[in-house]
Structure P
Amino acid sequence: MEEVGILLIRQYDAKDKDSVKALYYTGLDQFDADAQSEGYLSLCEDLDNIENIYLKNNGEFLVGTHEGKLVAMGGLKKLSTTRAEIKRMGVHPDYQRQGFGQLILQKLLEVAAQLGYTELCLDTTAQNIPAQRLYERFGFVQARRKKIGSLDVIFYEKQLAKT
């Protein structure tokens with residue numbers, strides 16, 4: 001557990017499952033992405049198996065709490081021995097613009113380096129300008145775009161220094 005300012009960052013625990021899923025769907029709603037109609041339900045099955053997909057597979061899943069409420073999250077998912085994906089980044093709308101997403105992302109980058117990853121990727125929607133700015137500020141570069149359902153998705157990549 002690490003307290004950064006007023007955000008307590010810790011590893012995901014099974015008791016967080018419902019709060020994590022609720023935060024994820026709140027984020028979709030914020031950018032008008034309906035999980036049912038867009039086909040996102042099959043894309044977010046990982047949220048039902050965080051322990052195996054992230055924690056027990058050379059990855060990480062962090063949650064950030066403020067006054068006991070889960071308000072931020074982000075995961076690091078192994079893709080290969082050298083490449084991982086930042087997934088499920090989210091901050092509850094009531095807590096945005098306080099640096100919580102930045103804190104989660106910074107911690108995930110540190111974990112990725114510790115685990116020996118040299119390449120990271122992630123994606124976000126073209127509508128999510130704040131996320132794009134955050135990722136670009138941390139050195140992620142746009143690699144491509146793709147249409148998924150009605151959404152334009154931007155894929156980013158970042159090279160990490162070898163340790």
Structure Q
Amino acid sequence: MVFLGIDPGTTRTGFGVIAYSNGRFSPLTWGTLLNENRPDNLLVASIARLRELTSEWQPVSAGVERLFFSQNKTTGMAVGEMRGAILICLADLSIPVFQFTPQQVKLCVSGHGGAHKQQVQAMVCNILKIKGRIEPDDAADALALAICAALAHTKGT
């Protein structure tokens with residue numbers, strides 16, 4: 001089974017695609033939906049790329065990071081707009097979505113809800129048998145979300 005992870009951002013949205021079978025994870029691809037600082041085209045181009053990815057890999061479900069509120073309301077609103085577009089796109093494609101807070105992802109992947117980004121990245125590399133560092137960080141976070149989606153999907157939660 002193939003699973004998709006999405007880490008929404010303002011100028012860069014990470015994605016990760018993994019396979020999960022017989023308790024084993026395999027990385028398929030990762031990166032960003034768009035790596036440009038052009039907010040006027042970011043949303044449309046990112047959703048077009050998301051449609052390409054889902055068409056190519058046919059995920060059975062997706063994990064998307066829940067929005068957490070920060071000090072910067074403008075950034076929070078922009079991430080919320082991207083999340084909304086992603087959720088609508090996945091719903092339109094009939095792909096079930098699991099939503100996870102950053103703490104839930106950390107707990108699922110590292111066993112500790114307060115884990116640092118470096119710890120989560122190291123665990124994602126270990127789980128997926130990836131040598132070296134996953135670049136960019138947004139893609140590493142998306143791979144962690146894909147792992148969470150696979151576990152949630154197979155447990156039926």
Checklist outcome for this item: distance in nm of label points 7 Å out along Cα→Cβ at positions 94 and 126 gets 3.3 when computed on, of labels P, Q, structure P
Checklist entry - In terms of percent of Cα pairs over 21 Å apart, which of structures P, Q is highest? => result P
Checklist entry - Suppose you compute P(r) over Cα pairs in 5 Å bins from 0, in percent, for residues 46-85 alone for every structure in P, Q: which one lands on 6, 19, 23, 20, 15, 11, 6, 1? => result Q
Checklist outcome for this item: Working back from 34 (relative contact order in percent (Cα under 8 Å, 6 or more apart), computed), options P, Q, answer is structure Q
Next on the checklist: Using distance in nm of label points 7 Å out along Cα→Cβ at positions 22 and 142 for the comparison, can you identify which of P, Q gives the largest number?
Outcome noted: P
Checklist entry - Upon calculation of helix-only ellipticity at 222 nm (-39500 (n - 2.57) for each DSSP H run of 4 or more, over all residues; to 500) from the atomic coordinates, which of the structures P, Q produces -8000? => result P
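No lab work stands behind these numbers, since they all come straight from the coordinates. No experiment lies behind these values; they were computed from the predicted model shown. Cβ atoms are built from the backbone, for glycine too; each structure is taken alone.
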